[in-house]
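Quick note: the coordinates plus some simple rules give every number you see, no bench work behind them. Just so we're clear, the structure is a prediction, and the values are computed from it rather than from any experiment. Cβ atoms are built from the backbone, for glycine too; each structure is taken alone.
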Structure P
Amino acid sequence: MGYFCIGKITSTHGIKGTLRVFPTTDDSRRFSLLKEVIFELNGKRETFSVEKAAYQKNMVLLTVKEISDINIAEKYRGASILIPDEEAIPLEEDEYYTRDLYDMDVYTSDGKYLGKIYDIYFTAANDVYCVKNGEDTKSEILIPAIKECIADVDIKENKMTVNLLEGMV
């Protein structure tokens with residue numbers, strides 16, 4: 001069974017064990033729909049029952065049944081919040097799970113190999129794929145995830161085809 005990371009615990013909120021979570025999902029309101037979440041910290045996973053999710057600016061304030069004290073909550077600072085694959089939000093056409101894009105081979109539309117996606121930057125306008133060919137960080141190419149640049153994504157073949165705009169290389 002696979003899991004999706006939907007957030008990171010950054011700190012606590014108040015003294016009753018509420019957790020401040022930075023959401024790593026497109027729709028942070030999904031926390032309100034969850035019955036359970038899994039915290040992963042240092043390779044160890046624990047399941048918790050969601051009592052309440054509130055929203056404050058760009059953060060989620062998550063209250064779970066099993067944590068009712070700030071001292072216990074502090075132990076989970078830095079933990080990832082996971083959900084099983086089957087609880088993921090279904091994808092629309094031309095949407096992809098970020099985790100499926102890492103290490104994807106990237107080619108130009110005329111067949112030139114550019115490298116692999118090794119990082120993804122999330123910006124207000126659009127995501128940006130950072131492509132690197134080998135260990136040389138000077139060979140980084142930043143490709144905006146926009147229709148003008150992304151010609152095709154084939155998850156099964158682990159291949160992305162791109163149209164480079166003038167000045168990108």
Structure Q
Amino acid sequence: MNVQTIDAKTSKSWIEAGDAILVDVREPAEHAAQNIAAAQLVPLNTVSLATLPKTDGKIIIHCQKGMRGNQACEKLLAEKPDLQVFNLEGGIEVWQQAGFATQSSGKKHLPLDRQVQMAIGSFVLGFSLLGYFVNPNFIFGAAFFGAGLLNAGLTGWCGFAKLMAKMPWNR
């Protein structure tokens with residue numbers, strides 16, 4: 001499936017003209033910490049044609065950097081291949097770099113992808129150290145998390161990220 005991307009400037013002009021709606025597929029805590037005023041929140045794990053705001057126009061999907069937005073577009077196109085859906089290239093970060101306004105709660109929130117990287121990195125390091133200093137069998141714990149990362153990279157599906165998204169600080 002070929003997902004169409006769109007730049008921030010074109011997105012803004014479509015939204016202002018009423019030709020498109022903007023959907024944020026990040027987690028609620030990320031959206032609450034910082035968002036684009038016109039964006040409606042529909043987290044990635046709930047994205048479907050049934051959960052999107054009703055529109056006859058174009059749909060622009062955004063996330064933090066563009067990866068989750070791409071996944072959301074793929075899910076929607078699998079449901080309806082002729083849907084006019086676009087991924088905001090570079091996500092909210094590129095929107096800001098273009099000089100466009102965002103709303104901020106003032107709270108700092110670590111994006112989900114960084115939370116996952118830090119947690120898995122800690123597990124791999126911990127199991128490696130335990131394997132070296134305590135018992136060589138602990139190396140299998142590091143291998144487990146390494147295999148999970150490999151699977152996430154190959155398939156685009158990360159069970160650990162789905163688990164982290166359900167944590168209280170990400171709600």
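Given that helix-only ellipticity at 222 nm (-39500 (n - 2.57) for each DSSP H run of 4 or more, over all residues; to 500), derived from a single structure, equals -15000, which label among P, Q identifies that structure? Derived from the structure labelled Q. With Rg/Rh (Cα atoms, Kirkwood Rh), for residues 28-123 alone computed over the structures P, Q, the top value is the one for P, the highest of the group. Supply the structure label, taken from P, Q, corresponding to mean count of other Cβ atoms within 10 Å over residues 36-43 with the calculated value 14.4. Value 14.4 for mean count of other Cβ atoms within 10 Å over residues 36-43 corresponds to P out of P, Q.
So if we calculate mean count of other Cβ atoms within 10 Å over residues 100-107 for every structure here (P, Q), which label has the highest result? Going through P, Q one by one, mean count of other Cβ atoms within 10 Å over residues 100-107 is largest in P. Taking mean count of other Cβ atoms within 10 Å over residues 12-19 as the criterion, the largest value within structures P, Q is that of P.
Source structure of the calculated read-out (distance in nm of label points 7 Å out along Cα→Cβ at positions 20 and 92, 1.8) within P, Q: Q.
Ranked by relative contact order in percent (Cα under 8 Å, 6 or more apart), structures P, Q are topped by Q, which has the highest value. For distance in nm of label points 7 Å out along Cα→Cβ at positions 68 and 108, the highest value in the series P, Q is held by structure P.
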